[in-house]
Structure P
Amino acid sequence: MKRVLTLSTALLLTVPPLLWAGNAIVGRMVRDAVPPMTLNLLRWSIALLVLVPLGRAVFAPGSGVLGNWRRYSMLGLLGIGLYNSLQYLALQSSTPINVTLVASGMPVWMLLVGKLFYQAPVKPRQVGGALLSIAGVLVVLCRGDAGQLAALRLVPGDLYMILATIAWSFYSWMLMQQRDVPALRADWAAFLLAQVGYGVLWSAALSGAEWAFAGVDVAWSWPLAAALLYVALGPAILAMRCWGAGLQKAGPTLGAFFINLTPLFAALFSSAFLGEAPHLYHALAFALIVGGIAVSAR
């Protein structure tokens, strides 16, 4: 199937990085209130409760959720369990901008995973688009001053985010494999619920390990409750819905370039929280990132 980037598809793929940037900010803000694995479990447990009445097709006879449990279990592990848990773990020692910057390597990992495991061809324009987009992210990182790049140092959180990005690359390619009952695939809430159901089990296992080895001390408060609602409804349900719909139309390789908008949005959100106005380098970074998307989409 030929995939073309239309305006509606571009909007679908822009919503997730916008929400995920907010997720990085919130995850950093509540890092002292709730441990990372527990935060992920609480987030997706809330999302599960919201999705159950919306995705009733999961419970219909012949939905394939149980018979195809290996596929949904892997989707739940990669997209719900590992990626999000590792991201929250990364935010314990790294900043939202650094975390989203490391995630900007997504186009490279997506190209590699597609080539090595799914026999997807790599075209020169895709490589050129990846370089343009990464250049835009570097502009954000160095705040328009190339000299600051020499001071960049990776911390453990950055390494956790690299692992998370690789997991998300496999998740996105698996998402494209048409191995689902058509009725389930056509119902976005049911299809997401099938993944989240297994993902919550993986998240519970990771949280159990966290409880056993590190202990859990959750500082409950109304701001924490508001944060949980945001990360469950926005970056979880709405973002995953838009991401899945966008990938169906544009494909995982092109969709990966939109991930590079996340650090730009994260920088803008950070500036907003600090009361700082956007700078000229933000506009330059935006132009480079969008240019990378345009080159890859040609």
Structure Q
Amino acid sequence: MLFTDRPLRLGTRGSPLALAQARMTAQAMMAAHGWSGDAIEIVTVQTGGDRIQDRALADIGGKALWTKELDRALVSGAIDFAVHSMKDVETIRPAEFRIAAMLPRADVRDRLIGADSFEALPDRPLVGTSSPRRAAQVKRLRPDATITLFRGNVATRLAKLAAGEVHATLLAAAGLDRLEQQGVGAALPVEMMLPAPSQGAVGIETLGDNRAVMEALAAINDGDTFDCVMSERAVLEALGGTCHSPIAALGLMRRDEVHLRAEIISPDGTETVREECWLPRADRAAAQAVGRALLDRASPALRALFEG
């Protein structure tokens, strides 16, 4: 153990999915180091994103609402490391923090819930999502669809669907699987709906100068996941994307290279710009070039979503 007088404190949001991911992280650490069950204490931290559920994330502060309270807990010493869904982590992080490890990535696909396919939805379907990326992809597939804001944890969204508030919604397969809801919804091929950058990845963050924790976390880092996700985040960085921006990206490791696909989509789904290439696994500059290429090929209206 790193601290003989107390357990390591792992900070997490309090949603059922976040707690499941925290338990996965704790179990991985204990298995890697041969620690006992009391070596890690899970500390729940409520975030602004959890408290505010009636507005789009982009309108209330963006992805920082998922991280800033955990950041404060790290800086104050209330926790030693924090677990995040990587797609909820803002692209540019404060310099004092380090994403020290990622667990092996889970299923990257989205699942459509409420119908077996987009074709099976009724005319002019009402689809609930808070994701600009999913909204744009739905409009591309079903131009007659109306998109309505759908926030809350997995159980809340499934309850809204069951109550008939919408015809369908979309959720990440990885989150459903981690909540032991493998049979919920129809998995959509990535060729139909390319996922959000970092989807399916769990990251663990600590202070960059906390060498002992950094070294302990290195033992559970999945290098293929880390390099693929960092390539996707490099695309985001080059785009200057925000929570308003419909962006999809997926890196897959093949023969020690990253096969990177990325796209940007107009909110109405009528314009999609795609790039695809092979990159050396740690070449963030090449991944950023993919993001710049997307903007270079976009119409002025689509490019405007990423300016300012």
Using distance in nm of label points 7 Å out along Cα→Cβ at positions 97 and 233 as the calculated read-out, with 3.0 as its value, let me know the right label among P, Q. P
For helix-only ellipticity at 222 nm (-39500 (n - 2.57) for each DSSP H run of 4 or more, over all residues; to 500), the calculated result is -22500, so let me know which of P, Q that is. P
Kindly point out which one of P, Q the value 49 was derived from, the read-out being percent of Cα pairs over 22 Å apart, for residues 89-264 alone. Q
Rank structures P, Q by percent of Cα pairs over 28 Å apart and report only the one at the top, that is, the highest. Q
Winner on relative contact order in percent (Cα under 8 Å, 6 or more apart) once structures P, Q are ranked, highest first: P
Origin of the derived value 0.15 (FRET efficiency 1/(1 + (r/R0)^6) of positions 193 and 289 (r between Cβ atoms, R0 = 25 Å, to 0.05); candidates P, Q): P
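Just so you know, all these numbers are worked out from the coordinates, no wet-lab data involved. Quantities reported herein were computed from a predicted structural model and do not represent experimental measurements. Cβ atoms are built from the backbone, for glycine too; each structure is taken alone.
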